[in-house]
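Please find the structures below.
Bear in mind that the values in this text are calculations on the coordinates, not laboratory data. Nothing here was measured: the structure is a model prediction, and the numbers come from that model. Cβ atoms are built from the backbone, for glycine too; each structure is taken alone.
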Structure 1
Amino acid sequence: MSTTSVQSKVSDPPSPPRERRVWARVRPVALPFASLLVFLGLWQLLAASGTWSETLVPPPAKVWDAFVDVSTTHDGVRGYNGTTLIEHLGISLRRIALGAGIGIVAGVVLGLLMGTVGWLRSLFEPWITFLRTLPPLAYFSLLIIWLGIDEEPKVTLLAVAAFPPVAVSTTAAVAAVPKQLIEAARALGGSRWDVVRDVVIPSALPETLTGVRLAVGVAYSSLVAAELVNGLPGIGGMVKDAANYNNTPVVLVGIIAIGVSGLIIDGLLLRLERTVVPWRGRA
């Protein structure tokens, strides 16, 4: 046996056992599923303990029954308030898509301007910080006075809630672009727009997409507030209306629907981020 082959065998790391490779593949699914089973078990034990009444802490079976009732036509009643769960959720997602979309576009544009023009950042940054610290309910009543009780105040609230995270993250990302890259692009004859398009935007894109994910999360957390008034049909309006009648199972169904749909959308945004900026974390 040659010296080269001996050295190759010594230097090659041993391959992991088959069980370890299988576990590495199933772990991303197995661990969340196991945590869900533990959560359901603890929930059932808490409901069965009698510490609180079923009105406050209904067992999982009652919540499941409520899920079936609001998702189908049951005893002549279609869903909740004549609208099924998927329809409530779809209407709310449309509001989020429109409101958060407006806020995200405005935040990206203003963030790019604030990151590249110093006096604009000095002018607008205090106002964005002021807006970011306000809870949605603080100005929702004002939006109702200005815009009425139809779709306009709901969409506006979601847009205002989604705007600051994107604007702040985009501004910080643009300001953090290495000056050497900008100077090198200008030295090669690039115009101001060329520098922004070919250097600033690609460099700022990872943090901007993180801001988009945060903005969508903030819009979701503001959904129930946005649908407090005239929110039916809508998943947040369903939660609010059911809470008025102490219908805790339906409230929990609505909360779970909001959370699960939020997880799915965040996963899609994360997949988009990995596709658009595959170099993140590798360079």
Structure 2
Amino acid sequence: MVTIESLSFAFVKHQPLFDGLSLKLETGNTYGLFGLNGAGKTTLLNHISGMLFPAEGSCKILGTSSRKRTPEILSELFVLPEQFDLPPLTAMVYSDIHAPFYPRFDREYLFSTLQEMEVDSKKKLTDLSYGQRKKFLIAFALASNARLLLMDEPTNGLDIPSKSQFRKIMAAADHTGRCTVISTHQVRDLEAMIDNITVLNNGKIIFQQGVGAISDKLSFEKIPEGDNRFVLYAEEIFGGKFAILPKKEGGKETQIDLELLFNGIIQKSDVINHQFGET
């Protein structure tokens, strides 16, 4: 779906944000794009969508350079930005105007999802709260049935019940023919929602693995003080440590803790990647 090769980019001359970044994203997967604030997650999404151009290298969607922004590519791409403005229109009028850009747009799905997310579709969008407006855009994004969906910090501005609604809607959606990229620094909001984890740091992709591979290679355990097993990364907790350990062959599968894994990758990427045969 998306192929990025040797991408370099800088907002300020001689201060590259990306330096030879390469990445492949496949259809049928939901990627969590993680990184510290300022790591370039939004900038990377803007390159994928063709809103920014690389100084060197290439970014392609379905084999076509994203910078061309052809109608064929744009009809298969939906971007949910972190910051947005909506016009003073009802959901019905908005969809009448924008749905024709997406050949597989599902109007019935849009309004059933708005109802499920408790968004009043009869009100003008500008009369809704920020969280309600964001839920409208999430519903519209999924209803577009675009093959590439880029979501930048989709849970920002949502209260706890709305985050639960978001996770439920995303889990129930059909992702078979779609590639979804969800960029966030709030890693816990994506637990049980993604099947691939991608971490961006210092202008490069420093980790990219599927959830299945992570479960096969790593164990996430609370270990008591005095436990001398070799750990890949650990954080102190009351009475011991919460640790990432190499999973023994035939060992019991443990639940992935995304926050612990992210912290481990940021601080000890070489150690973590070594478990996957990466250097």
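Quick notes on this structure:
- For mean projected area of the Cα convex hull in nm², for residues 57-96 alone, the highest value in the series 1, 2 is held by structure 2.
- semi-axes √(5λ) of the Cα gyration tensor in Å from the coordinates reads 35, 24, 16; which among 1, 2: 2
- Identity of the structure behind -25000 (criterion: helix-only ellipticity at 222 nm (-39500 (n - 2.57) for each DSSP H run of 4 or more, over all residues; to 500), calculated), options 1, 2: 1
- Parent structure of the calculated result 1.9, given that distance in nm of label points 7 Å out along Cα→Cβ at positions 81 and 265 is the read-out and 1, 2 the choices: 1
- Calculating mean projected area of the Cα convex hull in nm², for residues 41-128 alone for structures 1, 2 picks out 1 as the one with the greatest value.
- Answer label among 1, 2 for the case where mean count of other Cβ atoms within 10 Å over residues 161-168, calculated from the coordinates, equals 15.8: 2
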